[in-house]
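Input: structures, listed below.
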Structure 1
Amino acid sequence: MKTSIATVSLSGDLTEKLTAIARAGFDGVEIFENDFLASEHAPRDVGRMVADHGLAITLFQPFRDFEGLPEPLRGRAFERAERKFDVMAELGADTMLICSNVSPQALGGIDRAAADLAELGERASARGLRIGYEALAWGRFVNDHRDAWEIVRRADHPAVGIILDSFHSLARNLPVDGIRAIPRDKIFLVQLADAPRLDLDLLSWSRHFRSMPGQGDLAVDEFVRAVRATGYDGVLSLEIFNDQFRAGSARAVAVDGRRSLLALIDETEVETAAASAAPSRLPAKAECRGIEFIEFAVDEASATGLEAILAGLGFVRRGVHRSKAVAVWSQNGINLVVNSEREGFAHAAYLTHGPAVCALCLKVDDARRAMARAEALLATPFRQSVTPGELEIPAIRGVGGSLLYFVDAASELGRLWEVDFVAAPQPVGRGAGLTAVDHVSQSMEYDEMLSWLLFYTSILDVEKSPSQEIADPGGLVRSQVVASGDGSLRLVLNASQSHRTLSGRFLSEFFGSGVQHIAFATPDIFATAAHFRAAGLEALPIPENYYDDLTSRFGLAEARIAELAHHRILYDRDQDGEYFQIYTRTFADRFFFEIVERRAYRGYGAANAPIRLAAQARLSRHPAIPRR
């Protein structure tokens, strides 16, 4: 199938939009009339620009308020259409979108609308053009694709077809199975858009909050499966009205758009033996089996402070890299890499961000396949030279320019620690009972969040949770989780439009997006907290008011409340179970650690987030250095 995007989806002038669309690899472009009218280029010049970019004009749109008008408005509508046909001839566009009438002067009646379309189809056909009819969700008489199809069917003209739009159907919760009965040659184009579920009028929802397929809550995949069941193999085109996208980078939005279509086409491929073997299929999504390591970029001074905290958390120095100033600290399968090299990627990350997480390494079922899928979905690969005999780990660029590595147990990559590292002769230390990385939290610019959500869900076999808004003393923070089905990988994405929130301040201090905190799991948080205190680490101070409130909220015993307060542990409960949390102080105003105990609890302690954020705000700029 071919991919297209409407110019209205992107920021910039028409020239900038066409450049971004072509560079993202689209096959075609919908020319939105306002973009054309605002351009200083003549129609023939625009057509030439499109062709020079290797694109085809898939649609000229929109033509409004046409069908069902009384005279003399009807005659004027045909005159308007003829003038648009003149423009299309110069542009080199062969299909025009006609959206259902919203005029208060329009007359109802399927037969009347069909007759108007049939006549216009005849005029279009005489010029070698076609017209596609689309039901607007807020159309006065036609707001359902089933009615639009009936009008097209009755028009019965080869130059008249239907244009299907996922937003207009799914926003009204219309059943899509009936689409399967439409003859594929009568579907002239399919427009796609996702959106979050919002309690808004349809027009406002459509004009401001559409998103790329996979970024919202609509069942766009079911819609496309219904379309493909007809045998349709034409153009899938994005028509995205979104204030955020139109204020952002045209190039980044175009890449996201094409990524969303490539993933959607693959996901909705008709499941036949021939299809599964087709070379067009993407490699399967990477099945995540946890985090193999988290890498920190530091200098020698900050490495000392960070390693003191790691030791306080029960990690032991497991080994050092054979050729680099890199150490690995481990505890029960959790591996933290401390990289103080003075050249290479980690050093560049340190110079940009200061002490920071510069990479995550995911354990997947097949690392090479994961890398192939990521590249096919337009992720940026990363390579740097390695010493002969050492492993080259597949990697792509991730949030904030960090790296996302892939390893697996079946290949040589499963021997990473013995191939690239020399084991410490006698690792010393006593573990604190940490068993796994529970989740990793990444903070990012507000307008990046949908992009990274799509990045993770298209490349990895993960699901997204509903987004939440969390109260920070400096404003609201939007938070959304992507996680594997078994919970072995959980990534919490946070963003805020306020620069006064902790997330916003992190972006300023960090000079970009990145990992803000790492949560480790323990089966006994009270034992872990005791180890924590004995090692000299100070937990984030929690006000006594919080613990007083726990009694009334949950009816906990006084002894349990006292124990929670003593260790500064936060508590939550839901219908599934209980959750315990304790936080370190922030290290170098960059990142912090959390220890959690889950007792059948599936959330992330969102109710406690305002308490934690307020406590961190009070301690801002006080580094987490253990007492010695």
Structure 2
Amino acid sequence: MNRRDFLAASSAALSNPVRAAPRVLPGQPKTLRVAFPIAETGFDPAVVQDLYSNTINLHIFDTLLTYDYMARPARLSPNTALALPEVSSDYRTFTLRLRPGILFQDDPAFKGRPRELVAEDYVYSLKRVFDPRWKSQMLFVLEPSRIVGIDALRQRALKNRAFDYDAPVEGLRALDRYTLHFRLAQPNPRFVYLLTASVSAAVAREVVEAHGDQTMAHPVGTGPFRLAAWTRGSRIVLERNPTFREQSYTFEAADDAPDLRDDVQRLRGRRLPFVDRVEVTIMQEDQPRWLTFAQGGLDLLAVPLEFIPIAAPNGIVAPHLARRGVRHRATPLSDATMCSFNLEDPVIGGYEPHKVALRRAISLAFDGPGYIRSIYNGSAVPAQSPLVPGTFGFDQQLPTEMSEYSPARAKALLDTFGFVDRDGDGWREHPDGSPLTLEMATSPSQLDRRQNEHWKRSMDAVGLRLKFYVAQWPELLKQSLAGKLMMWAFGWQATEPDSDLFFSLSYGPNRESANDSRFSLPAYDRLYELQRSLPDGEERKATLAEATRLLVAYMPYKFHLHRIQHDLAQPWVIGYRRHPVTQRQWHCIDVDDTRGQGQA
């Protein structure tokens, strides 16, 4: 079937639904069905870094704080804490009190006894991130906060190879059974946001000690769901946690989502979670995800890019979907897609003027406007810097060279620094005459293949030879962390209403965690550290602008764009709204076993 035939067939599947049995039969568990486009890596919040694993983690484990599911802009809300933290005037001490009576799900590690969540569980869980044994990919999130005393404990472990979990840490203490106290070496006005991230979620020491290196496959938390089944890279099933605390839906309808007012009214006051199960299917190709939703096999769908013109032409839900009652929503994401250049790679790396010129020429040669048109169907905005939509300092009207597309300037820059075609084969060589070949790491998905074609056309146009190294995404992540990839395109999603994460990707000490570029520039590091200590205001804005200037000048990353996500929800889904920064949402969504479910 060619592309045109396929699109026609998939549209017909939505326009002419067939009668099917009710989706939720009496006596069967109420199930929410979703799909991931990328495979998970595992379920240990102290270790994993990828979005999809942490989406699962946020539904199994509990953080101290979370976000109001309906409020926009994002608004902090207590989760296991009784209230938002008490914060000192210098932003260095933070004190929180836990809700008594919260229980972990039952597990053999607890020897048949109920296990209450206590402040010491958060102390232990955060210490694990600093324990070298776990090789946490999320250390970069907590390390710059400089919790007083934690680094000394980590350094002793690096020398002795044994982390002392019982050693007191001045900046991370349980004052009593339910009171948690943080003290930082330097001010951090946005430290509270870290207490919403999955890396700070509570695990039980008994469970980790019982399962050891298999902890990734044995998540035991206090959240609304527990892991019921897992086929790696294929299927994940969550089921209602029977020990989950009494928690009700208390959200208010948002002014910017009037279509959800009836849903919010219908759900208010009911106990969470609403569904009994969540079934997650890993479907890496776009076509199966689209058709499965069209046939009623998925309840929610993040619309694949190539199907946006079918689902929401001109940003409005298509008539054949509207007739079925399918809901559509477009959400500007607090995210960025980018390409990292490995600064330690002998071809693309280095700080010498000609190496900087090569990276800047690649950036100028990349057809960003065409990328947004052809790959994203217009559902994105150009990235000017690491500042992302919905965060402090973001200004789409302030362009930088990061978003500039100019093949002519790229060619001039390459010519000036000696990257020319000496042998007449149509490809440029290094200034010393040696062959020059760029290598882009990529996964084998259909979307990646389309992106690769766009990259190659852009590089061909300026005489740069580009080849591709293909591997599955988890393998690419491992190799990138080890500094083995030359170039790699990927995206990051903010987990807080701030862009600190995106600036941290270039912070020198993060070279073996989130800094895929392995960029290390003392002037930039000083600016990054300074902005972390400043409250939001003109001084911080100026500091971020100067940090951006250095990133544009040295080009460790080519920031491409910020996505606009189109979501579809079946007519029987109640209360779904994508949150801009947190993935914890499934417990707030209901499916109606009486409304519209005879159509599929």
Structure 3
Amino acid sequence: MTEDALLLLETQSGDRRVRLGDYLSLEEVERADRKAIAWIKAVRHADLRGQPLRDRLTYRGDSLWWFVEIYLHRMRVIETLYRAVTASQNLFRTERPRALEVLEGDDVARQVLAMGARRYDAQYRGTTPGMWFDAKRGAATIGKSVLLAFGAILSRLRIGRPVPRGRRERAPIAAFIHSAFWRSTADREAYVGPILKALVAKVRPDDLVFVGLGPRTAFRARTFARHLQEWQDGPPEVQAIESCAPLSAIRGSLVYTLGCDRIRRWLWTSPDLRQAAVFEGYDLWRFIRHELLGVAYLQLPWSARAMDEVAAALDRLQPKVALTYAEAGGWGRALVLEARRRGVATCGLQHGFIHRHWLNYRHEQDEMAGSAANSGDRGFPRPTKTLLFDKWADAHLREAGAFPAQAVEVTGNPRLDALAEAARRQDDDTRGRTRERLGAAAGARVIVLATKYRERARESLAALFAAVREMDGVHLAVRCHPAETAESYLRLAQDSPTVTIAPADLDLVSVLAVAELVVTVNSTVALEAMALGVPALALNLPNYLSPFVEEGVMLGAASPSSVAPVLAQFLRNDGSRAAMRARQQAFMAQYGMLPTGQAADSAVRVILDLARLTDRVGPAPK
């Protein structure tokens, strides 16, 4: 990462090594993220040969801006540039180095620091990206574009003849399942799995068809089909989208791909985009130019092909409602655009925490409205209904996302329901066994750290471990993220017997059942713990959990020095803990964030209503 760049500074007081990220506060990180969102959103207004980008880049009349913005956000280059420029300026203003050398660092760090050195009259030692850098990255992007086009053609040849059109294919409900997402994030199945399970149980087999989206490797694994087999004896067929969209169906997007270079020229010659590439006086056009190349050669051809594929699937299946839990991403937006064109209702399922800096859910009023200059653009492709966990998400989508009230509905969080049910099965014996497996001494108060290790949070994590080592009768259990090892935490533990790594097979509910406090940096485990009655402490503020700290329903530590005092205050036996718990309960009740046991059934009711299968709906849950 750019912020991890290792530098050697030569100053009047001597030479020393520093990290670029050391000159970037958490407040500045958050500010850079907000600036990046504003920068990306402004791109829709950029002039492209006499028209705003939103109106110039279209496919079948629909604006492709909806795909441009998520590409720029997903690549994270804009926020990286803002962070690098801020850190560079802070470094030069604070240290006033005579010379600077980049010992380790990426191309963004080298370029920005070289520019900063010239601006602040310091000597820069090291390399900067040159013409070969631009040519190599450009060739790689164009090559990838060609491979994606050939891959789309070859995937149809592998499928062979498309599935013949027949009556059994038609179903009132078509559920579009992102195969790669499902396979790679099994921990998230609890969000949408119960809804799909309840839906399968409620309707007839001919009422529901599953369409697999994404890479063929994920589809061949058939992981989702195996999960369906756990729910019923005869699961519905999961069709690859390619089987519904033969080569003839994607001819339009293949032709569109041939115009990549024309679009690239429009983007590269836009005076507005060229001017926007200057970040607080740092001309970073070479990085912006490459992002625009990716838009032209990668994102837009893929988006057009996704539109072709879902269009063919909708024409073949002719559903009354299309269901997806990827409604905010590229596939979901393509699905909504094509469903809207055909008058098919769409339903999106929330499948995780919608944080305040997630651009996919932030929209301006003019984006929700259709374009005055392009009659084919009817505004942001939002689903007919987006089913949400709670009123907190509802308020965010209405305020930050400009969603109309009738487009959202709170149905509850199936994962919370499942966790609450599992928590009710905990008893003294199971809690005792869990404490033994965690290595907690009898009578010790257990604190659970549930987060993914982040270098930026290493000082706060070190402060947490140091505080626990100094406290009597306190045990820290670390629940590692599935994608990481325990090595970083073991270094912080320093062989302390009061710090242990939780066994990987020990489920979250079992750990929460013995915890007095959950500590995290940015994990939604904090919200799940609060719903089950366990308070949470968020480190390294500000971050995505800051709003809950500001509401007074979550503890917060903005700096490493504040970790130990906050922890000590919480562990005292005084009335503050009871008062905080009362605030949490009131807050979560106000926003509907407590488990109800009815989330899956409530979601199914809305889906069946959209599909006009009212005979399956039944009475509303109490």
Looking just at distance in nm of label points 7 Å out along Cα→Cβ at positions 106 and 426, which of the labels 1, 2, 3 belongs to the structure with the highest value?
1
To test your reading of the models, identify which of 1, 2, 3 gives 10 for relative contact order in percent (Cα under 8 Å, 6 or more apart) when calculated.
1
Among the shown structures 1, 2, 3, from which was the value -10500 of helix-only ellipticity at 222 nm (-39500 (n - 2.57) for each DSSP H run of 4 or more, over all residues; to 500) calculated?
1
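As an exercise: Rg/Rh (Cα atoms, Kirkwood Rh), for residues 322-481 alone, calculated from one structure in 1, 2, 3, equals 1.15. Which structure is it?
Values: 1: 0.97; 2: 1.01; 3: 1.15.
This figure was derived from 3.
Hey, log10 I(q)/I(0) by the Debye sum over Cα atoms at q = 0.06, 0.12 Å⁻¹ derived from one of 1, 2, 3 reads -0.40, -1.17; which structure?
Values: 1: -0.40, -1.17; 2: -0.33, -1.32; 3: -0.37, -1.39.
The correct label is 1.
FYI, it's all coordinate maths here, none of it is from the lab. Remember, predicted model here, so these are calculated numbers, not experimental data. Cβ atoms are built from the backbone, for glycine too; each structure is taken alone.
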